[in-house]
Structure P
Amino acid sequence: MRAGPPADHSDTFGVLEIGTYCGNSALRLAAALPGVRVTTLELDPILVAIARAIVAFAGLWGIVDVWTGHSGLLIPRLKRRLVDDPTHKRPCFSAIFMDRWGYDKDMALIEEHQLLQESGGVLVADNVLTTAAASFLWKVAGPTAAFASQVVAVSEVADNSLEDWMSVSVSMKRSNGFVVEAAVPTELAELQAESERLRQRVIVSGGSGAEVAKSEKPAFAQHAKATLARAGIGPV
């Protein structure tokens, strides 16, 4: 993410994070990129309150801006805010960190509202293996992707025995204009559908769906890893 230039040398709006949680990664981004503004989105109001308190305690109020709400609603609002701000030439971000299960939907909004700078923008997505983010990975790492991408194997923060992946992509301006994207392979489309079904069980309020899904996660991750590997997607 250090590819995001310092705020005083950039005509963009710094870094966007989708999925604040308690604010740990937002603080790390602000610490790693002195002077760069970090805008972070979080659905859960309790987590927003915690994150804002931690940001204030760290003395980064005014550097880290925590927004409350669903990314599907906030991204269009955020774009309008950027367009109306006269202090920056380009209403976009130089880097985006995606840390929310729903990468394909958020990516569609990022593209629709042109939130990532067209050339040289850094796009990082966490947990793309355990969530089986097949459609997203095909978009950023497939044969017709408008990105130079690398997938990196990492371990879970809460469970270092479970392998996960992080994708790191840099946007590239196409020299030959419009390019038709290759269709998502059937096997990856089926994996994406499995991911959506698992996600629905994880986010269900009450009941045992989340715990059952959690117990299935290691086997599901191995299944996703094998499926993605057959499509040529995985750590180098």
Structure Q
Amino acid sequence: MIKNVIFDCDSTLTNAEGIDLLADMNDVWEEVSELTRSAMERSSLTVDIFEKRLELVNPSLEQVQDLGDLYIANLSHDVREVIKLLREAGRNIFILTGGLQPAVNYLARYLGIGYKNVYSVELYFNQAGEYTGFDKSSPLVKGHGKAKIAKEITEMYGKSVLIGDGKNDSEAASELELFIGYGGAVRRQNVLEDSEIYIECNSFAPLIPLLMDEEELKPYRKGEYREVIERGLNLLSDSVVRK
């Protein structure tokens, strides 16, 4: 049984792409969004790309904290119910993202995910709340960083699945029991091609029948999860690509 369910954050748990929203706040959206697209579609993230985006955006601490609210306002459908059910069914829930720590932690708290299960990029600010830098040693700002951390999670806790939208997510497939591509926010053709399973709808509900078998679902079919389970089963045939 898959024990660990690992979620990407931006354009997966939430429809928002955090760095692009911050760029829009500071009138550098066009330049930053092109760098983001390049990192997610054509190549893996690098320290240089990560640094260049943040230098362009130059976010304040207040802006990054506000981003947490935007994450929540733009949650993908059924996220809270699916995470709650998976947790009750004994799965360990993780967030693994190149997103910015203050905002990601805020979202994690809202979803009931402990900080020890959240992997994101630490930012540095001075006492005035002005951006001064980020943790350049983090694997998450380097190529194949997610694969490295996914391997560590698997070695510590058992078989893992990762759900994500970007190339840096699909690159981790070799370290996982299963990679599920998510196109509910942004559809990336190369990630679809890399995915054994690909969700095309903006809902997490199909993850329930994908990650829990019928026997495991029985105790939950008549309770508070009845509707989201049925929705997941219906979407499974219409909005999930299997190879």
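No lab work stands behind these numbers, since they all come straight from the coordinates. These figures come from a predicted structure and were not determined experimentally. Cβ atoms are built from the backbone, for glycine too; each structure is taken alone.
Name the one structure among P, Q that Kirkwood radius over Cα pairs in Å, for residues 116-179 alone of 12.6 was derived from. Computed on structure P. One of P, Q was used to calculate FRET efficiency 1/(1 + (r/R0)^6) of positions 108 and 204 (r between Cβ atoms, R0 = 25 Å, to 0.05), giving 0.95; which? Answer for the origin of the read-out: Q. Among candidates P, Q, the computation of distance in nm of label points 7 Å out along Cα→Cβ at positions 20 and 156 that gave 3.1 used structure Q.
If relative contact order in percent (Cα under 8 Å, 6 or more apart) computes to 23, which of P, Q did it come from? Label of the originating structure: Q. Largest in FRET efficiency 1/(1 + (r/R0)^6) of positions 132 and 228 (r between Cβ atoms, R0 = 35 Å, to 0.05) among the labelled structures P, Q is structure P.
Have a look at P, Q and say which one yields 18.1 for Kirkwood radius over Cα pairs in Å, as calculated. So the calculation was done on Q. Work out the source of 21, 13, 6 here, i.e. which of P, Q gives that when semi-axes √(5λ) of the Cα gyration tensor in Å, for residues 100-139 alone is computed. Only one of P, Q returns 21, 13, 6 for semi-axes √(5λ) of the Cα gyration tensor in Å, for residues 100-139 alone, namely Q.
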